[in-house]
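Quick note: the coordinates plus some simple rules give every number you see, no bench work behind them. Please read these numbers as outputs of a predicted model, since none were measured by experiment. Cβ atoms are built from the backbone, for glycine too; each structure is taken alone.
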Structure P
Amino acid sequence: MSDNERAAMAIERETGRRSLEVAQATISKLEKRIGVLEAQLDEARSEMETWRPKLPPPELLILEPRTTALLVLDLSTRCTDRRVPCSLLVPLIPPLLKKARSAGVFILYTIIHTQKGRPEGEVYHTFKPRPEEPVIYPDGYNKFTGGELQEILSQNGIKTVVIVGSAANFACLYTATAAAQLHDYEVVIPSDGIVTWTQYEHHYSLFQLTVLPGGVAQKIHITELDMITFSAPSSPHNKDVRLPKNIKNLKGK
């Protein structure tokens, strides 16, 4: 090997050594930065938990079937797309539908107005809507828009509405508010029966319903799907039954 070749190899080894040192120093700096960012993220999460509005505990509810309506909001065939949040909710709805149908509860579905007449504008297939269960297409987040929903509920003697569907911070929030404030319904919201894109939006939507002024919040009842019971029709044999204090018998107005 010539002197020039040996010199070239020495330069190459030195260059490689320096490059390795630079790379190791860069990795060390990045690891330290990642550590700082992780600490900041943990701090932010802790702060969010501290500032998160507190919700009341879910209520155990007994609902009168003849004056209760189950409103299934905007859970259409679009929910077959696993990229949208409602795809996570639709498997939870059939058991509620079964329980409501067995008790004779009135059931109604809404679909997003712009989806009417399109493939995604059909009620989600596993719900198997029956002929007596209306499907309406209100043009607004508030499903009372246009008056059709209120007309149907009034014709059926409804006093209490159970709202499930998507999205929590749009259709569910605005429809629940209108139901309680404008139409004087008792409103039941299962926290696990509504869904949206983020946990924050879900939590805030529920919180907003619990702080509505003017006595409206008192007509909103936060619960969970398995905490809803539809009572047997009232009769002389069960009208005087006393319930545990933690169970609310919700009969509406």
Structure Q
Amino acid sequence: MRIVSYLILFLLLLGSCKTKKNFTDSRTVKSLSAKKIIKKHNAISFDAKTLEAKLKVGYSDNNRGKRKRITFSVRLRMQKDSIIWMKGTYAFLSAFRAKITPTSFSYYSLIDKSFFVGDYSLLEKMLGTKITFKQVQNLLLGESISDLKKQRHLSEVDGDLYKLTPKEQDELYRIFFFFDPNNFVLKRQLLKIYKENKTLQIDYDSYIFLNKQLVPKKITIKASEGKRYTNINIDFKSLTLNKSISTPFRIPTSYKRIKL
């Protein structure tokens, strides 16, 4: 349960296919205003109605000197702005199912026969900030977890990427966004809570071009708190868009409710 909880938590804070590569030389990246960067990024935003994918997920952490690693498969189905559904498999056995909507998230484990049903208030309490369905969806689709159009940003060239920094940062944390100057896809989201020495970094290592859509192919999530770290690697092994999907979710009556 703990491993799946971490995955869901950090997911809340993811024609023919061709991997998009970055050929930019940092010496050729020219300064560009934040307004233009945001406009170009929004022009390629995800607009398919549904998404279905098979994922390979690698999880590792280091807590008090103890290392833990596990790899499992996830079938992901998404109806944009409506539902995110996941079915996890570990060692060829069904392990869990999760269903996330704009108002709730539900989960049950077929291994320990337990379940959880709740709203976002628990996650907001754990993270100390407001969490929305839109943020979860955007994280998986390679879009910013905050609305770039709702605030002003400072832009700069950072290595071979464009970096955007909100002019007015939150009191609890600082957030930064990095974009590829070739196609303006999001390459990294970085969240720092300095007072608690916590960092959450989401890297979009590569994208695929499918049905005129740029969709993340590989996502790396790194979370750290002091000397403790958690890494989640998400590889999209197959992907289809705009196909009819089903999201079956029924918690067996014999399962026990999890109290978090």
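For which of P, Q does distance in nm of label points 7 Å out along Cα→Cβ at positions 86 and 110, calculated from the coordinates, equal 1.1? The structure behind it is P.
Given a computed value of 1.2 for distance in nm of label points 7 Å out along Cα→Cβ at positions 38 and 150, which structure among P, Q does it belong to? Source structure: Q.
Can you say which of P, Q returns 56, 23, 16 when semi-axes √(5λ) of the Cα gyration tensor in Å is computed? Label of the source structure: P.
Have a look at P, Q and say which one yields -4000 for helix-only ellipticity at 222 nm (-39500 (n - 2.57) for each DSSP H run of 4 or more, over all residues; to 500), as calculated. This figure was derived from Q. When distance in nm of label points 7 Å out along Cα→Cβ at positions 102 and 134 is computed across structures P, Q, the figure 1.0 traces back to Q. When distance in nm of label points 7 Å out along Cα→Cβ at positions 190 and 206 is calculated for each of structures P, Q, structure Q comes out greatest.
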